[in-house]
Every structure is written in structure tokens, then in C-alpha cells.
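Peer 1: Just below sit the structures, each encoded as C-alpha cells.
Derivation of every value follows stated rules applied to the coordinates shown; laboratory data play no part. As the structure is a computational prediction, the values presented were derived from the model and not from experiment. Cβ atoms are built from the backbone, for glycine too; each structure is taken alone.
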Structure 1
Amino acid sequence: MKRILKLAGIVSLLFIGMAATVQPDNKYFEILKNIEIFTNLYKEINTYYVDDVDPGHLMRIGIDAMVESLDPFTNYISESEIEGYRFMTEGKYNGIGAISQKMGDFVTITELYQGQAADKAGLRPGDKIIAVDGQDATGKDPEAINNILRGFPGTSVELTIRRPGNEEDFNIQLVRGEVQVPNVPYHGIVANDIGYVALTTFTRDAGPNVANAVRELKEQHPGLKGVIFDLRGNGGGLLNEAVNVCNVFIPRGELVVTTKGKVKEWDRSFSTMNQPVDLDIPLAVLINNNSASASEIVSGVIQDYDRGVLIGQRSYGKGLVQNTRDIGYNSKLKLTTAKYYIPSGRCIQSVKYEDGEPIHIPDDQRTPFKTRNGRAVLDGGGVKPDVMIDKFTDADIIQGLLEQHLIFDYVTQFCLEHQDIPGVEEFRFEDFDGFVKFLESREFDYDTDSEKLLKELKDESTEEGYDLTAQIEAVESSIDAAKKNALMENKAIIIDLIEKEISSRFYYQEGKIKMGLRNDAEIEEAVKLLNDRAKYQSLLEG
């Protein structure tokens, strides 16, 4: 306890020193007073609380509550989470090379990185982790399991696995290694001399990797008519790599982003520093509501300079810059230090959040700015595409299938019955009736938004003494009929999701991407636009 109080005293001095360095007009007494209150509070809890308390757990709760009150992107990174942080910045980590998700009581393997430890050892998507090194894994969170699976290369870990189709659990020994995940998992030709490049994260060398992909497309296809640059689902990463990616398509010396924060000495402007790969080839950038941060810088810069056309859905709306600060014991604080502004002068940061997610802001409440060609663009709440396309997975039935992991489970069963499939180009899923029977065997049901509202109406009317039983039952019957039809109405979307999941099982991430390209409405729209030079130019000229 004395050691803890001593550390708290040192922390308080550091806080005061930092305050004096950063904000001379800060209320030093308030800082010191509240640090002392915090220390005394912990002392009283530790001394008199009825049960023993875990100092690390208690402090973590306090730290998380403190940073969560600031914004969704300021986070504490403990020593056990450093490998996850390393993966976010470098695209590599020490571990077994598998992605997992909690399904029911157990963490389940959902995807493997080709050639990594988990793949070499024979793990499969659908495998449930029952125990780790003999310790029961029932009810464990995926992050807790992942923290154990990460570790020094060359060290081993034993998993007890429950595999669909096997009668008994079995043990499997894995040797950890350094897992490297490519940030450009696929590039190639999609149709009619139109190239495609996917960038999944802005980890180290994202810029050079995109440049090499575009350069290779141009060299191998001299008649290249355009490039589709896919940033859908890309949550961002390193700011300098966003600058490098922009530099693939815009000239040297162009402003990309300006950062402004409380500490004026840290304000910076970032411009392109290298020769571009191509300034003229028509460019279509795909974004969606999960394209965030560095993805929004790149798409926003392409839009501001009228270098290409944006297609898809409005991006996430994260216009904040984070820096990491070492805070001792191999832990870090990822701290929001600035807002960023792209060349038109706009900041795309959402100003309102609910449960950590941005709230949509009507266009008439946003401030207008101008692109280089004079097109109107808006600030706040993300980057709006030039060509808007409705998100194809918004249907309630699709959300129900995904949330209940029924497509994943069906494909696991499919793979038990099929040892291989033809190449991605040839494979077609043709057993939709079998999928429907699978759903019936699992007694699939889901709640629509209408049903949720109807339940609220039923509860409210009962409390207020109104008898709406007949009316509510009539609406429920209509909803049930619509739900039965929804499966067939969304057949094409469901088949697409099944085909992508099957392809990922046999051909890993590249197979999933290639299969997705075949049935992708946004890809089709981009190909059509890039083949229509007049329409492409008219969009850029506003």
C-alpha cells in the first residue's frame, strides 16, 4: 500500500509538471486536489471494502471510465494488449495467425491467415477453443483468449478443440510465430481493362504497396482504362501512410492534411514528397460507413483535388488524430491530440456520438466548402460519395443471419461435405433450398424494426389501459408474412454472402475478395462509370 501511495504521489507530480509544460494557465490546485482524493479513495477501498480487491482490475475500470468520457478513440493500451496495438500499426504481431469470434459459450476460429501457425497446424474455421494450455476457456472473451495466444515466436501453446463433425475433442499444439498480414491483399483486373486494388489498413508500407500494385497493373495491362481503389471497411491507421497513398495519385508538393490541436507547437501540415505513379488514369474510390480516419483523408483528398470519383456510402466521420504516449510498464495511452483538415479546409469529424457511434447530421447543418474545380463539399460526419449506393446488407433478415452466425455455421457444415471446390471464377453455390432447410432445422427467426416498435406499442397501450389486441395481431400477421417472403427477396444477397464465406475457407482472404468482386453492385457501378468517360468527367466538373 505504501508503494502504491508513493507511486500515486509521483504521478501527481508528473501531472503537475505536464500541466505546467502544456497549459500554464491550468488550475494546478484542482489537479493536485483531485489526485489526492483519488489516492485516498483507493486507500479506503483497499483497507475497508468487505472483499479483497484486485488493484489491476480496479484501476483498469477507473482508467477506462476516464478515457471513455473524452472520445471513442482515446484508449489505454495495457502491456497485454501491446501485440494488438503492434498489429494495428505495423500489420504484424506475434501469435498463431487466426481470427476468432465468440459464438455461444466458446471462442470460435472464423478465419485463418494462409501459411501461418494455425493454418500449418490444421486448425479450421468453425473450430471451438475449449481450453488453452489445459485451462477451461468456457465463456471467455475473444480478446482474453487472444492475449494468451500472442507471445514470443518459437514458444508453444496447446489448444483443446471441438470440431464440428468430430465426436470427441482433441488437443493441437501450435508454435507461435511472427504473423504478417498484407495491407494490399489483392490487386488485379476486374473487367474491360479496369484495374482493382484493395487496401485493408494503413499499416507500415501501405503507400509503397499501393504504388507497386498500381504500377504493376499499368505495366501488365498497357490498355488500362481505369483503377478501382477499394477502401471499404478500412478503419485507418498511420497518418504518414495516408499521405503516401495520396501521393500515388496526386503530384509532389500538394497539401494532404493539416492537424490542429491544443498544443500549437504540434500543429503540422503534411504534403506529398514523392513523384506520383499516375496523375491521369480515371480513378474510382469505394468507401462505406466503416471507412474511417486515414481512409477518409485519402478519399477526401481525392475528392478535394477532383482526382477521382467516390462511390458507395458516407464514411464513418473520424477527423481526429491520435498519438501514443508511453506511461510506464510497457503500457501506452492512445490520446486524441488534434483534429485534421483536408485541402478544401473541411474537417470530417462527427460532432455527435451515441454509444460510441457517430450520429447522422443533415446536410443543411453542415458547412459547405469547395473542391479545386469548385464543386460543393460538406464538413462534419464523414465524406459523402459523389455516387451514392444503398448498402446491400441493411435488410433485417440479412442482419439476423449474420448476427446469429447462421451463414458461417451453414458453410462449416458445407465444408464437412465438400473437400474442395473449383476455382473462385468457376464456383457457383446452387443449393439454396438446402440452406433454407438448414435455417428451418435451426428454427431461424429475427426481429424486424417494426416488431420492436410494435412491442413498445403493446407495452405502452397495456399500461395506459387501451385494448389494441386485434389491431396488433393483424399487424403481426402481416409482418410474419413479409418475413417469410424476405428470404426469397434477398436470395441473391444471401448467395453472395455464402459464396464469399465458402471461398474464404478454401482460398483464404484473397479468395473471399475475388468472389466478392464477382457479385459486387458497387464494383459494377465503378466499372460502368470508368468506361463512360463523359459521365466521369461531368461528375468531376460538378
Structure 2
Amino acid sequence: MIKVFSVAEMVAAEKASDAAGNSYDEMMEKAGWTVAEAIRERYPVTGSKVTILVGPGNNGGDGLVAGRYLAEWGADVSFYLYKERDLETDRNLAMVQEMNLPIVISELDQRYRVLRSRLRITNILVDALLGTGVSRPVGGNLVKLMQEVKAVLEARALFEIKESRSRLISIADPDTVTRTQPGLVDTIQLPSNAYSQKSDASKAQPDLHIVAVDCPSGLNCDSGELDNLAMLADLTVTFAGPKRGQFIFPGAAACGEIVVADIDISAKLPEVAGVQVELATAEMARTFMPDRPIDGHKGTFGWALIAAGSVRYWGAAVLAGQAAYRTGAGLVALAVPSSIRPAVATQLPEATYPLIADDDVLTAQSAIKLLEDMDIYHALLVGPGLYEAGAFLETLLSSTEVDLPPMVIDADGLNLLSQMLDWPSRLAAGTILTPHPGEMARLAGSSLSEIKARDRVELAREKAAEWDCVVLLKGAFTIVAAPDGRCAILPFANPALAVAGSGDVLSGIVVALLGQKLPSFEAAVLGGYLHAAAAQISGVDVGLLAGEIADLVPEVMKILKTRKNSILIR
């Protein structure tokens, strides 16, 4: 279980841990070691030139500790202090000095000559200037220092591009790296597999790696706002748990690979246990996986009814049904208009097809027909590809004689829902809504600009409670929120998912999990995870078809079941 902290929650957790006997000095020592260890796991250390940019606070102290360990492991380490630190009270600075390691104070470096010279030969740059408490733009003399750093980094980047335009930057080859050190957890824990294309070029290491301590300096860890002077990290080692701003753009794009480091803050502390936002890790997804008993049958694995499609959009039904079967549904029934049924059945002969008389779109008569046999289904999906089907959804949700099974409402179903009066009161128990920002705006009666300006976590939690349903708010780092306040952030941002039909596949995955008796929140989290991880293991960020996402779901489920210590480098 990995909590995702706001800055205030992290401060409270650290204070509580200190009061419980895990002192700030002990946490700093552990933090610095984990940074050094994360670096050693990924990059050559012995003989590498490492420059530590040291800020005035605890973040700088973490950097001092990290540099000490790297020096002990054979690195050529130099420390560059933004401000002078008190040698008499700063134990970590004193230990560095005792090791006779180079220390340069910015105020004594005329025109930043030493800084520029060192950065030109640096292999690993550790950003320990500013921590998670940043809430305003970088100011003072730190602006000048960061401008100098950025200028050298940009010059180096330009030179390296000219030298080798074809170089592929890879943090590590997932086939050869095994993470064994305790206290370090990757935010994404799935491996690349046979679907990924590898080449010798992918093993090339760039000349410079940037590592952020807790967060890139200049990142607002609540809002995701990013200072223009921030260094874009290849690796961010964050402590106790990731911060919300690390999953909000533009800041999210500056973090690179995020590794969570354990600094011995107990999960049992009320200040930690009370944090309701969690990261949807591979381990969480694994615990949510439905059982597959060897003596199971179609009924064991759930009957899912999908009401979808129209003469205008018949492919959506196929994609949703395909995804439901790929996720383990025992039986999938596709309720589609009669005019498209032959074409749909040709694409998905494994499905059954309730006899619906409506020709081109689903109508109230379709809903009445489906309600007659609704009790045989374990889960219901409404929405993909529906067109002019307001009467259908109105009739379905207005039934007082038939209890609807747990349901997913997606796509056009959400748009139709938003047009109904008092629609939240009509939702069946356990309903999952899966809006993208535009659909969320319509459901909330807000403008898209207002929705985009909101904190996605708080928006999803607020609406889940208000509407008494599970909300899966789609997008980079999808949010899943339950009415009781639980919330999960999916650690995936992959443009390969931004393709027509991708949402239909997602809803098909989720309805299959509902049909396999998963509670709604767990089904939404696991469904979102499987969907995004399928794109991730494809190894591409462009050109993936929605149907291919569905086809990769069984592979993801196999990985989750069999590779408990697997990783994915992003």
C-alpha cells in the first residue's frame, strides 16, 4: 500500500514519525541512502563524476547523505552548496568534510565558474536544492544559480544531439536488472515483454543523468505547477510516498521515473493511515484479481450484458464485448440494434445476442425487452456507441420492478445521463461512471475549462460522494474515487491509449470484473490498471489499436499472477 500525500499530509506524517521515535536525523540518513542506492541500481557509480546541488534545508541534507554514500562506493563526488550551512550543527556536512570531499559554496564561486566547469564533466547530477514545500516561483539568488545550471545542461544536450542523433536513452534494460534492495518501490512494476522491441542501441547510456531528491526543484507538489527553471529529472526518488503534484501536469512530466523510498515512517501512524489517496500499484492490482477456480464454469465467471451500438457506431459494441471476454467473462451478451447485429456477430461470434426488434438505435422497447431477463446477468454496461438512445436509458433506469445488476455507464450513456433530471437518484447500487473531462463537465453541469482547472483527485472524490457511485475519471494518471472517500491514482500516462475505441475497451474490462463479483471500487481500479498496463507492455506510444489493447489484457493478468517482483522502466 503506497499512499499519495499532499504536502500538508507529508509534513504531518514526518512530525508524527519523529514524535514516535524515528527522528528527523534518522529519516534523513535513510532518505539519502535510498537516493544513493536507487542511483547505484541504475547507473555506473564507480569512477562516475557526481555533482550534488545542495539546498539550505532538509532536502539539501538528504543530498549530502546521498553524496557521502556514492563517494564510499567509488564515485568522484563534488558538493555545490547554494548557501553556507552551519558546520557545527550540520552533522552531515561535517561528515562530508571529514572525507575531504570537494565542497563549493555558491556565494564564493565568482561568476559560477566552478559550477560550469564541474557540470560540463558531470555524469550524474543530483538535484537536492528544494524539497516538497515549494509553493511559489523560485526567487532570490537561487534564480541565478538555476539559470546557470540550465544553460549548461541545454548546451550539453545540444552537443549530445549533434554527436549522436540516433541515441536511444534507456535507464536500464529490464531483462538484465533485478531490483533486490529493500525500501525502493517502482511506481510501475510491470516488465516489458516479448511485445517490446529491443535493440543494442537501447542499452546506450547517456552521458548525463539528472536525479531529483524527493521532487524536482521548482515543482509545486500539491498543484503540479512547475517553475521554468526546474531541471527535468530522469529519476525522482520520493520519500514515504509520492506527492499529488507528481501526477499532475506539467510537473508530472519533469519527474521521469518515480521511485518511492521507505524512510521508516510507519503506516500505522494515524497521520499516515488517514491518507485516503493511494497509488494503484501492481501489488494492489494483484490483490484485486478475481479467482479462477479450476472447476469454474460460465456462471462462475459472470454473465455480462452490454447495451451498446447503433447504426452510426457499431464497432464500439464489438470492442467492449471483446475486452469483456479477454478479461475473463464467462458469457457476454451484446444488446445491439437489429440492423447491425449480423455485422457485429461476424466480428464477435463468441457473444450471444438478445433479440431486439429496434432497427437502427436502441429505444424504450429495447429496454423493456432487456428488463424481462435482467435477472440472469451479473453486470451491465450501457453506453458505448449509443446514439439517440435517451428513451432507452430513461426506461432502463426508471424501472421499479426489476433490480438492475451493478453497472458501468460510459461514453454516450454518460451524455444521455447528464440530460436526465435528478439522474444520481436513478443509479443502481454499485454503479461505475467512466467519464473523460468533457463528459465529466456535462455530468457536473460545468464548463470544460472549469473542470480542467480543478484538482482531479478532489473533483473525482467530491462527485463520487455527491452522486453515490464510483467515478473513474479518465486521462493521464486516471483517478478512481469511491463514495466513502477512498481514491486511487493509476501510475500510467501513455499517449498510446488516446485512440478511438480505447474507452470502449476499458468499459468492457470493468464490466467483466463486475460480473466476476468484484466490488465496484476494486473493479474500477483493476480495470483501469489492466487497460493502461496493456498499452504499457506493448512497448509503443503510437499506433496501438483499441482491439490490440484488449488482446493484451490476458498477458497483463498473467504477469500480475506470476511475476511478483517484476518492474517496468518508463
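Peer 1: A value of 26.5 was derived for mean count of other Cβ atoms within 10 Å over residues 62-69; which structure in 1, 2 was it taken from?
Peer 2: 2
Peer 1: semi-axes √(5λ) of the Cα gyration tensor in Å was computed and gave 38, 35, 28; which structure, 1, 2, did it come from?
Peer 2: The correct label is 1.
Peer 1: With log10 I(q)/I(0) by the Debye sum over Cα atoms at q = 0.11, 0.13 Å⁻¹, for residues 294-453 alone derived from the coordinates and found to be -0.75, -0.89, which of 1, 2 does the value describe?
Peer 2: Going through each structure in turn, the value belongs to 1.
Peer 1: For distance in nm of label points 7 Å out along Cα→Cβ at positions 326 and 358, find whichever of 1, 2 sits highest and give me its label.
Peer 2: When distance in nm of label points 7 Å out along Cα→Cβ at positions 326 and 358 is computed for each of 1, 2, structure 1 gives the biggest number.
Peer 1: If you don't mind, there's one more thing I want to ask. Computing relative contact order in percent (Cα under 8 Å, 6 or more apart) gives 14 for which of 1, 2?
Peer 2: Value 14 for relative contact order in percent (Cα under 8 Å, 6 or more apart) corresponds to 2 out of 1, 2.
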